[in-house]
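A short reminder: the numbers here are calculations on the coordinates, not readings from a lab. What you see is a predicted model, and the numbers here were worked out from it, not measured in a lab. Cβ atoms are built from the backbone, for glycine too; each structure is taken alone.
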Structure 1
Amino acid sequence: MVTHRYANGLTMDVEFRHLEAFLAAARHGSFTRAAKSLHVSQPTFTVQIRQFEEALGVRLLDRNTRSVQLTPIGRDLLPVLERLLREMSAVLGNTKALSKQASGFVAVAALPSVSAMLLPSIIAKFRAAHSGVSIHLRDAVAGRIATMVHSGEVDFGFGSMPANDPNLEFTLLFKDRMSAIFLRGCELEQKRSVSLKDAAEYPLILMDRDSSVRNAIDRGFASIGRFVEPAYEASYISTALGMVKAGLGVTILPASVLSVQDSAPLQCRPVRRPELYRDVGFIRKRGRSLSRAAQEFCDAIRSACKSTR
């Protein structure tokens, strides 16, 4: 409905159906045929025409028992209202089309390992199907991801929850299991799996304490009643793997990191007793809705996780 307020304080309310009724009457020259074309009863149609004329304060149609004719004002308004109706229909049509096609900008923060291993192929496939969507990826440790989600810097996070936070909601997608990674020729290569006790016999190269991987490892050692001080700490996975290649010790990471690194001299074995893993999923600000583009990107990530796990 369009409402226009005149200088004298009077208002004029015009609805889309009023315009359609007037144009149908002008086109058919008959209330009966016009009402039928709009699939309304003739009494309803007559009321709509009367409301339109009363809203405008002018007579638009002269009618008798057999025909309907435009008044001079009606003839002047006809081309104007026809154009207005076409433009309104076009706008509504474009709005519906936009609602069916994701477009815009999506910002996501993800764990470095996930950003390197999983997301590139998902983004490439998603962009091929949604050329109107731009993806901005921020790789960060778990604590930093939570901060960015909190502040609205990103639409959502893809990683591990650093702690219970009532303002954030977490949706689990998969459990990222850890493996011991070591140089080829190490005695651990003879084992089918490695316990934390086995790994602790070697200098440990661990991620720093802000990392979700490190949190999982610390919980694992605590569960067997041990506290282990690492020989080295690294902020980046590539640094930890470089140290292992240099013969400085053993690291514990998601085994899949080897798929994006030069892993020729390295071997890995799953960690058992206890089994180590981190929960990976979506991190969202509670009560905040996602844009259509962000929701469709979430759906693409969820689908890829199901097919690869």
Structure 2
Amino acid sequence: MQPEKIICMHIEIRNLVKKYGEQAAVDDVSFELKSGEILGFLGPNGAGKTTTMRIISCFMAPTSGDVLLDGTSIFNNPVAFRKRIGYLPENNPLYYDMFITDFLEFMAGLQQMEKSRIHHRIKETIDFVGLGAEKHKKIGELSKGYKQRVGLAQALLHDPELLILDEPTSGLDPNQIIEIRDLIRNLGKHKTIILSTHILQEVEAVCDRLIIINKGKIAADSTPGLLQIQMSGGYRLQVEIEADIPQNKIEESLRQLEHLLELSSISSKKAHFQLTTAEPYLLKKKLFELCAEKKWYLLELHQSETRLEDIFRQLTIQN
């Protein structure tokens, strides 16, 4: 499915606050969303993800703060902004007694689509989300995975520029998860997407950037790869060397390597070390040159990364 139009949009979330009594569900949240970006929005239950997305989609007003589209508040004309977004909520509300095509036609009417476009867009969207073989069924007859595709189809039907997807793979089996992720990646080629998820592998597989929110505040805003580097203090190389000299002599030579930030011994019984660097390619070259010069055997060399799961826990399990 090709987009009927590609329009650049710049969204700025500025100092959003949402309070329920004295409880702040969202507490001074600010970030920008660039055109064509897939943003992963992560956080534990109750962190404020869904509340933030409901505010951005104009389903809920903030206590304070603003959301700007190309410099103008979306709350000045929320109806016009809603026409430019597609929203798939976590609970995916559907009418189970309706046939798929009837439901999408009904949704097209609610979205005030031009009548001349409706049937073409329904067919195009059904084909894109993979509902072609099921399109004559009632929604209640579908599996969980196909119901999710119907929800995605209604969010896409009016060809929005921004998609807001709240836990789009929740409750799906592994095959269905992979298929929905593929759809999201394809959509990300010509749409801006906010993707809320609890599945960290999903962020690594799909997202260009991630925001971790905890207790209503942003705890991290970066790309998955860069965040792993920042939280670990650099790239880590696991190295094992065999040589006819004491281990401490090998360690002394390694500490002289250019581009080395930190070295620690992993084993007291063999020359097994962890090397930390900001320039892994250059450090590897220097290590190979050293081993060749000293006639050492390099038995192991691999790069390890701080897992996103560990970073998530580090940022969200506190106090």
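Here semi-axes √(5λ) of the Cα gyration tensor in Å has been calculated and equals 71, 18, 15, so which of 1, 2 was it run on? Write out the running numbers ahead of the final one.
Numbers: 1: 71, 18, 15; 2: 48, 23, 17.
The read-out was computed on structure 1.
Work out the source of 16.1 here, i.e. which of 1, 2 gives that when mean count of other Cβ atoms within 10 Å over residues 34-41 is computed. The partial results should precede the final answer.
Details: 1: 16.1; 2: 19.4.
Comparing all candidates, it corresponds to 1.
Of the structures labelled 1, 2, which one yields -10500 when helix-only ellipticity at 222 nm (-39500 (n - 2.57) for each DSSP H run of 4 or more, over all residues; to 500) is computed from its coordinates?
2
The value 1.1 for distance in nm of label points 7 Å out along Cα→Cβ at positions 18 and 74 was derived from one model only; which of 1, 2 is it?
Clearly, the read-out refers to 2.
Can you tell which of 1, 2 yields 4.8 when distance in nm of label points 7 Å out along Cα→Cβ at positions 82 and 298 is derived from it?
Of the options listed, only 1 reproduces it.
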